[in-house]
Structure I
Amino acid sequence: MRVLVAVASRHGGTWGIGERIAAELSGRGCHVDLLPADEVTDASGYDALVLGSAVYTGHWISAARELGQRIAADRVPPAVWLFSSGLATQPAAAANSPHEIAALAQALHARGHRSFRGRLDVAALSFAERAIIAGARARAGDHRNFEVVAQWAQGIADALMLQPAH
């Protein structure tokens, strides 16, 4: 199985989640390409796509949104999963559920979307980002749970083993 893991990350926290997903899929026998979303032109030739983005002010980073739209308009891989990473202390909280996910998931025929807790390093943020974070009362620190990420990726690997490669 050829799998593309494409990630949009501003400060590296979401990229780390993508790395863990890629490692789990590789460990289960998939050939995985892990790329920044803004470096991907299309997803042709892949059996699966895992597309993820950090969430800022309720939206995915534009590179991930635009990649999803390009793929939906061109050629969607047979299996697609989406993930988000945000500041919410609970993954299901509204701050971690981007507005565009429902439409994007439908356009890509995604098998699922998972929200993960993110990482907040205030020192790495711009002035504007710090102002938004202050208003949201977000807690600094690394709130990612890589065991949860690994379990989700293993579920993807299990699903991929049931489908034929194209």
Structure II
Amino acid sequence: MHCPFCHHEDTKVIDSRVSEDGTTIRRRRECERCAERFNTFETAELKMPAIVKSDGRRETFDERKLRTSFERALQKRPVGSEQIEDAVRAVMHALRTSGERELPSLRVGEFVMAELKKLDQVAYVRFASVYRKFEDVQAFREEIERLERDLPGLEGLQLPLLDEAAGSPRRR
């Protein structure tokens, strides 16, 4: 590897360490000519499937778009950035292990919804409202009822989305 300081062709590795999650190796290097030290990071380059949009266009997978989707849905929700990163990694893992060269964007949306359902009910409904193109309040109500049926074990972990007595949205 070339030295970023003097552009000498030879540098030597002084130390190598694997990251906590095991996906990256950090190498500490030293230039043999100018003795400057610097770090390099090594990761496996895995090809992600192409994403087929609903109009038939194909796009290369964009991790930033995926992260932005999570961040928008989870905006002002009590979910930490580490949890968001874990969810992004989980979706990317699901895409990689699908074995497909191309995946419809709707399938990516399903992966995102599955992760959001685990993280935060409100964020899940926010994302679902855009993803499933809710037309009216009834569509929201049906999705909330479906969510409550699917997640009986999470009762008490989050505030209910509907006030049980009135069947109306909860107000603070």
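A few notes on this one:
- Structure (I, II) behind the derived value 2.5 of distance in nm of label points 7 Å out along Cα→Cβ at positions 82 and 114: II
- Structures I, II were shown, and mean count of other Cβ atoms within 10 Å over residues 34-41 at 15.6 was computed from I.
- Computing Cα Rg over 2.2 N^0.38 Å across structures I, II gives 1.44 for structure II.
- Top of I, II by mean count of other Cβ atoms within 10 Å over residues 2-9, largest first: I
- Top of I, II by relative contact order in percent (Cα under 8 Å, 6 or more apart), largest first: I
Only the coordinates and a few stated rules stand behind these numbers; no lab work does. Since the model is a prediction, treat every value here as computed from it, not as a measurement. Cβ atoms are built from the backbone, for glycine too; each structure is taken alone.
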